[in-house]
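**Q** What follows are several structures.
Derivation of every value follows stated rules applied to the coordinates shown; laboratory data play no part. Everything quoted here is computed from the prediction, not taken from an experiment. Cβ atoms are built from the backbone, for glycine too; each structure is taken alone.
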Structure P
Amino acid sequence: MPMTYRDFFSGIAFLIIGATTAWMGKDFFADAAYIPIGAGILMGVFSLPLIWRSSRSLLARHPSSQPVMALVDHPGRFLATLGCCLVYYTALPSVGFYTTSALFIIVLAPVLGERRPVVVLGITLVFITLLYGLFAMVLRRPLPVEFFLAS
């Protein structure tokens, strides 16, 4: 499968997101900093082979022989996902971490094409349970309190 401009730009985007995540994570408290720094570094490191291979592939051909492909296959899904992320980000402090995360998954799954309710609810339950185990039990870090538990 030939590399495209999309691969090159995706690699650059992942490198920027990874570097930004690691840079912002350095300001977190002690143990909590390991997760964003580690995820950011891994994202950046894993983007480098994609950038390398796609740039080699693009330089090996004539620039005019390969059309610039769209960077997003489904613009509607991309915009809906971006909208869900913005709503999640703004609702998180007032609604609470677990409630907002559960609603985010339940709303985003059909947007991305998953229509089976049992699968969506199963994924939501497993994901929220893992988040609870990680943040509440392992890291012992407070998260935004649920709106129905706030005093």
Structure Q
Amino acid sequence: MSTIVDFLGADHRACDDLFASAEAAAAQKNWDSARTLFTRFHEAMEHHLTMEEEVLFPAFEKRPGMAAGPTQVMRSEHVQMRGLMDDMANAVAASNRDGYLGLSETLNMLMQQHNLKEENMLYPMSDQVLNSERDGLIRTMEGMAR
């Protein structure tokens, strides 16, 4: 079985690829494609955030001293990302190129910083402190419906 770093890191990259494709379509004013790709990105991101919030974070927070730690920061950033994605959904629905691209630039910066924190700190810590539970946690996340 893979590690949490590998499993969720690969999911970050899959979301990033969808994000970039949607952004490129919006930049070219290919609105049918932009809407489809953004919807796929939005669903993939929501799935990713839900896997973390419903499976990884609760398991991590059960460990002594971890309840008020890095997951609180991650949850706060998830709220910010969801707000930006909601605004982007409105922009793409309205074929608002400048609005969409401005929001996507902000979201991209937030996602990059967020992913670095997770991949360099939270996920390795999770692999370490949840070592005995890791395979089961990954199987649970793999089994979550999209």
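**Q** Thinking only about distance in nm of label points 7 Å out along Cα→Cβ at positions 45 and 117, which of P, Q has the largest value?
**A** Sorting by distance in nm of label points 7 Å out along Cα→Cβ at positions 45 and 117 in descending order puts P first.
**Q** Name the one structure among P, Q that helix-only ellipticity at 222 nm (-39500 (n - 2.57) for each DSSP H run of 4 or more, over all residues; to 500) of -23000 was derived from.
**A** The value was obtained from structure P.
**Q** Right, another one. With FRET efficiency 1/(1 + (r/R0)^6) of positions 61 and 125 (r between Cβ atoms, R0 = 35 Å, to 0.05) as the yardstick, tell me which of P, Q scores highest.
**A** Q
**Q** So log10 I(q)/I(0) by the Debye sum over Cα atoms at q = 0.10 Å⁻¹, computed for just one structure, reads -0.52; which one of P, Q is that?
**A** That value comes from structure P.
**Q** In terms of relative contact order in percent (Cα under 8 Å, 6 or more apart), which of structures P, Q is highest?
**A** Q
**Q** Additional query: For which of the structures P, Q does the calculation of distance in nm of label points 7 Å out along Cα→Cβ at positions 85 and 101 return 1.8?
**A** P
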